[in-house]
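Below, each structure is written out as structure tokens.
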Structure I
Amino acid sequence: MKSSKEDMRPYLEPTRFIDSDSREVIAFAQHTTRGVPSDTEKAVALYYRVRDDIRYDPYHIDFSPEALRASTVLRRKSGFCVEKAIVLAASARAVGIPGRLGFAIVRNHLTTERLRQRMKTDVFVFHGFTELFLEGRWVKATPVFNLSLCQRFGVPPLEFDGRRDSIFHPFDRHGHKYMEYLYDYGRFADLPYELMVHEFRKHYPQFFAEGVALEGDFEADASRASLEP
């Protein structure tokens, strides 16, 4: 059943983190979708721009609220999965497409040794993705890993056509385990900030004792890992 416009209101309005009314988000969304006729095509254009123009970087996570806002991520041009999902939701709302956030716990078999040592696990809590309301239904979009990073890791990049869910592949190109979904937190009109911080503190207390940021470049480390036997 189609949702009414009133049902969509929480997913169209600007929020604390999905600041779709900010100058940066509006400019980004309008530039990306200029001349694009339909909402579905606009959503696809925004997906690929967020996926590839904002570099995935889990080494320099900043939990301050200002750092997590869509406008801040756009200025920085890098972010981890939660931040990239926020940008996609914000830019969709800026052009009138309802967008919301989803979060899951995933087991990621494809990471760098530096990140694995800091996390002390291959389980990633609060993995973020976006859902967009297109053609009468919610469609999942995961704009996390930019194309160049996927090429370095040897995994197929996630594509998005606005009609089918775009979620992580279970295996890489060589048949090795890549990503497993373990738990679903649900869907949210804005980032549930306190819940996210609680989950990170619970699962990765070392982040808050030692500091979250890591030295180095995640994509460069991925390139080195792909060359190892």
Structure II
Amino acid sequence: MIGIICAMQVEADGIISLLENIEEIERYGMIYTRGKLNGKEVVVAVCGVGKVNAAICAVTMIDNFHPALVMNSGVAGAVSPVVNIGDLVIGTKAVEHDMNMTALGCKQGEVSFTGGNVMYFDCDRNASLLLETICSGIEDTKTARGVIASGDIFISDRSQRFRLNERFGALACEMEGAAIGHVCFCCNTPFVILRAISDDLNENKGMDFVRFCSLAAKKTVAAVEEFVLKY
């Protein structure tokens, strides 16, 4: 089974519409839609925006459905001139950019565990490479693999976005992926992140995000459909 987590309903609707033999299960106020896509078992959930929502959704999905892989699919903002609106970014690793224990001698982004600190949560390499191959075949779409930065803040300021690129080498920023990666790291579950760029480095405001969100989500749905078939 493949588990798919989206932050917003608009990101998940296209995937859910492709499912057969649908069953809905509610856990902690979140709906997990289980069904078959291309003959394979899939569960899709909308977690809501933010890292805590994403973490709750991920651990609940893993405990209840035991997916072989968790995919976080949705939209993101560019933090590098390498990617622009409409491009697809596949995560190689994810970092919680707002995790800050520098006062205790840690680097920004490092998460403290009993066995030591971790800054980057690695995406599953095979899933990431497969997504890259699939996304590269989508018409009029540029594809890039790299670091995705997550934090509980919607960043529209150009200088703040550039800082994420400089500090973490990130290509895109959003608000859920690294939290899902954090949970999957703890649960020893492979994960991957797929994001369509909905806003670029040109001081985008909230309405720009809303305007491009539906268009960007269509590309991720196409990629997810083929990924499930080939994974």
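Derivation of every value follows stated rules applied to the coordinates shown; laboratory data play no part. Because the structure is a prediction, the values reported are computed rather than measured. Cβ atoms are built from the backbone, for glycine too; each structure is taken alone.
Numbers for the structure displayed
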quantity	calculated
Structure (I, II) behind the derived value 24 of relative contact order in percent (Cα under 8 Å, 6 or more apart)	I
Among I, II, structure where Rg and Dmax of the Cα atoms in Å as derived comes to 17.0, 55	I
Source structure (of I, II) for Rg and Dmax of the Cα atoms in Å, for residues 52-99 alone, computed value 13.7, 40	II
Given 10.9 for mean count of other Cβ atoms within 10 Å over residues 20-27, calculated: source structure among I, II	II
Origin of the value 14.2, 40, where Rg and Dmax of the Cα atoms in Å, for residues 76-115 alone was derived from one of I, II	II
